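What follows is calculated from the coordinates using simple rules that are stated; it is not laboratory data. Here the structure is a predicted model, which is why all the values come from computation and not from measurement. Cβ atoms are built from the backbone, for glycine too; each structure is taken alone.
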Structure 1
């Protein structure tokens, strides 16, 4: 039940996002979180800042790769 409450806590943030769909994959062994806002992403540019890689198709953000994801939580 605790995990469900954690999910419900982040729900308002998810609903405010400007994306219709979000795909999330987590590689526990590598501690990398992959978030896609479009499938397939078809990214043609990427920018890395503070262990987060932002993937773009032209100027549209189509995904993110978050390295060391466990350390990013608040």
Structure 2
């Protein structure tokens, strides 16, 4: 699935992933391939992205909004 993490200043990640873990307002949750469409508010914490080669990337955010649609994850982060 395609993942894009955008801040007001720049795009900090764009690529393919097999799993994304995000800090929701009420706790951590994960998005896997073929997830149902959703929009969610995000809290402060780390976004974990598991790449297609099984490597992990971590990004610190202080909140934001998530959209999942058609195997594309868009994170608008603060």
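Supply the structure label, taken from 1, 2, corresponding to helix-only ellipticity at 222 nm (-39500 (n - 2.57) for each DSSP H run of 4 or more, over all residues; to 500) with the calculated value -6500.
Comparing all candidates, it corresponds to 1.
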**Message:** Quick check for you: by relative contact order in percent (Cα under 8 Å, 6 or more apart), which of 1, 2 is greatest?
**Reply:** 2
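Supply the structure label, taken from 1, 2, corresponding to Cα Rg over 2.2 N^0.38 Å with the calculated value 1.18. The partial results should precede the final answer.
Details: 1: 1.18; 2: 0.96.
Label of the source structure: 1.
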**Which entry (1, 2) yields the derived value 9.4 for mean count of other Cβ atoms within 10 Å over residues 17-24** = 1
